[in-house]
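See the structures that follow.
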Structure P
Amino acid sequence: MRLGLERLVGEEAARVRGRRVGVLCHHASFIRGQGSVLEFAPDALRRAGAEIGCLFGPEHGVWGTAQDMIPVGGGQDPASGYPVVSLYGQDERSLRPAPEALAGLDAVVIDLQDIGSRYYTYVATAVKVVEVAHALGIEAIVCDRPNPIGGAVEGNRVLPTLRSFVGAFDVPQRHGMTLGELVQMVTGGRATVLELEDWRRERLWDPNELPWIPPSPNMPTLGTALVYPGLCLIEGTNLSEGRGTTTPFEVFGAPFIDPFPFARALAEHRLPGIAFRPHVFEPTFQKYARSRCGGVQLLVTDWRALQPVRLGLAILSTVFRLYPNEARWREAEYEYVTDRRAIDLLLGEPGLREALEAGASVAELSASFASAETEFEERRRPWLLYP
């Protein structure tokens, strides 16, 4: 398999040679280099003959040092020496680059590792950059990377009233597209996509072909990415989603949870591809920092059968059934939004929160999935670049 960036700095180098480019990238934007040292995307572009005007940093910053929902500043990057424009600053306006940030650029190159879930904000950032570049007559080049969790589709719609940075587009929680495909679909083909070579949609990430570089601070493993389309829903509650541990989203819980009966209750849903280990953990930061939490560890037993969104719904349903007096929805600001609850933004449909509170089954909660998935698969079909 070859990455889009490897093609851009190889046989497609004429696209950037002699041009001043801005680069939307992060700490996973590396390719195979000389020997055993990986090469940073801007350095690879400069080697191919491009002049680097600036870097654009998405959520978590160019080097992934900021935790979730932490504003990141711009300025001179001390590690690489390039000037940086942050696209995740103090307010919602910072998410879209100002036209003057692209002044003097001939092209913008986008090289971000996505993980295939609509909550993950990198696609939204890429789309905003493409839109601004297109309005200014500047070419946007997307260097495609694999969707690490494959091409399966699962989830519901995002209604217009619940659009946000974690639900910017009407796509299911698990969309099964690469970043390049999704950017083209959303923007109507306003970018140039350097496609992957020798990648198929049904493939899971192969670390023998491409090392796993955590694309955000709390995405340490492929296992995390596999469960994330459902487990991100935990962020909308007062449960710890495992941030502050070495296995975020793969472990979750709260001080009021008894891990053994909780694990047994989750197993009663008979969900495919997953096993539950009763667990006790102590986050070092964020929710319940330095407090003992009961919960479970998720163990993926069959990634092809796994349905992570239904898994997330089963977890929420079980928590509110077993702990109706302790479980709560997050009320604090979430991704710059203060007038709607985080769980509603993540679920995408009004009424699901109330159904969860009322004890609806997973089948009832996911009743709208089939039509949403079928409609989306038809809508995405013209934009698919890979078999």
Structure Q
Amino acid sequence: MKLAFLFTRKISLKTWIDSGLFGREKLIYEKLIEDKFCEQIYWFTYGVDDYKYQDLLPLQIEVVSMPSCFQSKLGMYLYSFLLPFLYFSRLSSVQMVKTNQMEGSWTGVIIRFLYNCKLYIRTGYTWSQLLEDSSSGSKLHRFSILVERLAYKYCDLASVSSYHNQSYLKNMYPEYLDNLFVLGNFIDTKCFQPVTDVNTRCEDRLLFIGRLNKEKNLKPLLEAVSSLGLGLDLYGSGDQETELKSYAETLSKKIVFHGLIANEKLVDIYNDHKYYVLTSHAEGMPKTLIEAMACGCICIGTNVLGINELIVDQKTGFLTTKTSSESIKSAIEKAIQSKEHQQISLKASSYIQTNFSLDAVYELEKSYIQKVVI
């Protein structure tokens, strides 16, 4: 099979590499090649120089960069509509086109009709659901619903990363989604696993890894950690980075921002920390939480969609009752005072190893693709 893979609109391969995502995201496509399920995969990206990274991939995965003439906000929108017409020689031979997220999925719809191939809408989070709480009724929210309706109406296969995403979409678009299945975010469980005993790790510094933005609800976390006299290591970047750094300076010198780090280097960081914390307002199926649980961290999370699909309170981690700093503080205290750290660590790691390994996710996705293509 030949597959066309569409990067999310505006996202380049360089973005993946700089943010540390590349090492993880490429695994499933390399496996498609190694397994001889795909003979050729085309990666259509929104970076003008992404072809420079071709040597980091097998020859059967070809990086197709965006022409430099489209390197602007308006240009990227234009490119998302013109792409299907610019690459006839590649697209005319593909049996399936797959998206990475919903934004830009209209490119896949056009390819489906132009080249009579199958369309697979894969998303890691549900765009309209994510916008519903923060900007319900806004132009962007209405646009996301329009894009989703178009994509799900014409797709042959669709996957989401969590059961709450599936339930939401089936309620939103009941006439279109008989072909929707849940495909959890995979991690390389051969890499992400406990290498140190949880009781020998750093106990006075918590760990957070992720985007530094509003959805992650980080200000209450900083307040909670500071009030407990604990340290916090944050890895990642985002639009609230400057604001959060300034705020942290007023609270505690024990709060440290480390910036971005490659995914493959995270294993040691997880294994250095006893406690991992994720206090988001909402999540799809958070990969960093999956990685932390796989490494046996004692995980603390807000009791919100996405997080509470992974953490069972006091069994595979600890949940807050609310998203406030007081509730986060209380959950951290509960986690620290627990006498069941070893059991919780083992249960969390075992659960992830069984359900979110690369092999498990790959085999599930492949089985659904086979039903559509073969």
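Some points to look at:
- With distance in nm of label points 7 Å out along Cα→Cβ at positions 285 and 357 computed over the structures P, Q, the top value is the one for P, the highest of the group.
- For the structures shown (P, Q), distance in nm of label points 7 Å out along Cα→Cβ at positions 29 and 269 is largest in P.
- If helix-only ellipticity at 222 nm (-39500 (n - 2.57) for each DSSP H run of 4 or more, over all residues; to 500) is computed and equals -7000, the structure in P, Q: P
- When distance in nm of label points 7 Å out along Cα→Cβ at positions 37 and 109 is calculated for each of P, Q, the greatest value falls to Q.
- Structure with the greatest value (metric distance in nm of label points 7 Å out along Cα→Cβ at positions 5 and 197, set P, Q): Q
Every number here is computed from the coordinates shown, using simple stated rules; none is lab data. From a predicted model like this one, the values you see are computed outputs, not experimental measurements. Cβ atoms are built from the backbone, for glycine too; each structure is taken alone.
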